[in-house]
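Peer 1: Multiple structures are listed underneath, in structure tokens.
Readers should treat all values here as calculations from the given coordinates under stated rules, not as data from a laboratory. Values in this document were obtained by computation on a predicted structure and should not be read as measured data. Cβ atoms are built from the backbone, for glycine too; each structure is taken alone.
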Structure 1
Amino acid sequence: MSIEFQSVSSDVKDTSVVIVIVNFRTPHDTCKALESLVAEAAGVPKVRVIVTDNQSGDDSTEIISGAIQSNQWSDWVQLMPLQRNGGFAYGNNEAIRVALRNDNRPDYIMLLNPDTIVEPHAIKRLVEFLNANQDYGIAGANVFLANGSPQVAARRLPQPISEFEEQIRTGVFSRLLQNYRVTLSIHPEQPTDCEWVSGAAMMIRSSLFEQIGLIDEGYFLYFEEVDFCARAKKIGCKVAVVPDSRIIHLEGASTQISNTKKRRGKYWYESRRRYFVKHFGLLGLLRADFCWSLGRTLGKLIDLLRVKSSYQSDPARFTSDLLLGDLKAILCGFAARTATGKDSRSELSSPSQFTDIE
């Protein structure tokens, strides 16, 4: 069962959009993202951008502020320095609260990573899609890496059994479990229905925040958009990727998560843990870890027959960091608190923590 949202003007020129960019020590990438939005602002005249800085502790605010002034972007770009680095959800929420408290509340809010380049008409295509489809609450862009290869932009929501499929990495099992596979292929010409879109570039109806709250700040980084889409799906909100809205994503500029020679940051494991406990309970996390371990063990055995390993791009100490981290969290009671607690600071009325808007 799906819901329908209040209609907005079908004319793109009358549709208002606030784009939120969270910067953390990537000022030059953020400025490039803003540069790519200049033409978009002309195509969608009621576009405004709020850049929050998660207390980078470097010269980020000076560089971004200087770019805004020198390029005369101040009529559509605002800089909001924050008092602390509260994570990706926190940085977005502070800007969203300001946007929704405004007398001229925007029709849509878009989350855009700082390490992105917006290709021509990308914002306009998302607006056109949502204007024409009142039963969709979230629309994601079609995301590509810098080398032109597609990045997965349409996904199913993770389930415990999907952890087995993801880790075994063997064609026959993937075909048998295709209905549980998280990644989905995108139709090249038509919007693709899915359950979760990339948080690097996702447009959300403002009214959806009033129904399900803001982004859960219990996620420091990663899985926050998965959780948000899961909450939206529970009330019947439809989600899709719009193929002709194209974004280039220079993934991991601030987190270096694409560097597989290093251990993955603990926040990724904490966010995964929070997602499974929150949506499936403590037993759901245990099932997910069991499926993950079984799939990885069988997959590694099959991998011995391959010339090139399917696991060579995994981060260092992946297995021990995931399983031992979850075990420690369970023993310390973290998982139980997550299962019984509410979303962290997801209320629209929570006080903002920014120091000033420039």
Structure 2
Amino acid sequence: MPDRRIPRLPLSILATSLGLALAACSPSPPAADAAAPATAGGAIALPDGWQRVVGVDVPDAGPTAQQLPATVRSDDGVEVTVTDSSRTIAGGDDVISVMEALDLDAQVFAAPVNTATVAGRAAPKQFLFNRTTGAEGVLSLDATLFVGNSLRRHGTSGLAGKLRDAGLPAVIVDDLQPAPDKVRKTAALFGAAEAGERLAAQVQAQLDEAARIAAGHARRPKVIHVSATGAGGQPTVGGADTAAAALIRLAGGDNIGDAAGVSNYSVLSQEGIVAAAPEVILVSEHDLELFGGAEALWTRYPTLRQTPAGAAGRVWVMPDVQLKYTSVGSGAGAIALAQALSALAGQAP
């Protein structure tokens, strides 16, 4: 049998076309203000003082022999039998990251347009996707499996039920749960339960190590996570219920979005940013691309320069799949962030 695995390409390579734009969806991510300078490796070049915080040793199960059919309980309480995952519609990068860890890259048939994963950007179809997405658009993709990552968008909206009624197996693995549980459930629906257990155990061990590092911090530095998406094109901060907020807390930082009382990705006023006085500005690699690079970040959020983080030029850039999603990369990302915060915590605020 020929090897259908997708080569690991640099994350900065964008999909060259959009296979489908589903009707009644949220606006496209904002266009970058200007072309962002890139390094020879393809990543955006960072100014002096900025740094990349990247976790290593992300768990990977390697080639996996699937055991299908597999019957699992979707997070909306419905038992679903999966018989064919060869053309999977993935609701988010958290799902795709598990598929990559199981070496099922080639089965990613459709991915969100804002995907930051290699397999997602190489998928035959990309699509706009939110809670108003219609079943007809999803069904028109002619997939064999739908894997949603949000009870709010894919369950209570009625989408998963309509897909099942039309004959398309639909499983939801909700994003608001610990990374090991999500990894375990996602692997099981692809008929790789044993590999999923091993991956989940590795992620949990890494999360425990990050918590151990954080416990030794002299204090908890204040961190603001900014994003280019989440509020109709306006720049936002990560609220208390986001994966990024959970990562920041575990790694020993205080998330500004928690103190501001915001949820999901929400707008925080320029005055509110100054008052919050963050010591670290945390942004994902893909969001930095969407902003248009370093200077564009300051343009979109001018008062960030007036914060302790801005004055020190302390901007940390992390991979999206380690910062914005709970999945196989969460533990590695948590260790890297805890280590970075450890050095800062030893300094006076």
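Peer 1: A value of 17.8 was computed for mean count of other Cβ atoms within 10 Å over residues 138-145; which of 1, 2 is the source structure?
Peer 2: 2
Peer 1: Quick one: Rg/Rh (Cα atoms, Kirkwood Rh), for residues 114-217 alone came out at 1.05 when computed from one of 1, 2, so which one is it?
Peer 2: The read-out was computed on structure 2.
Peer 1: Here's another thing I want to ask about it. Which structure, out of 1, 2, was helix-only ellipticity at 222 nm (-39500 (n - 2.57) for each DSSP H run of 4 or more, over all residues; to 500) calculated from, if the result is -13000?
Peer 2: 1
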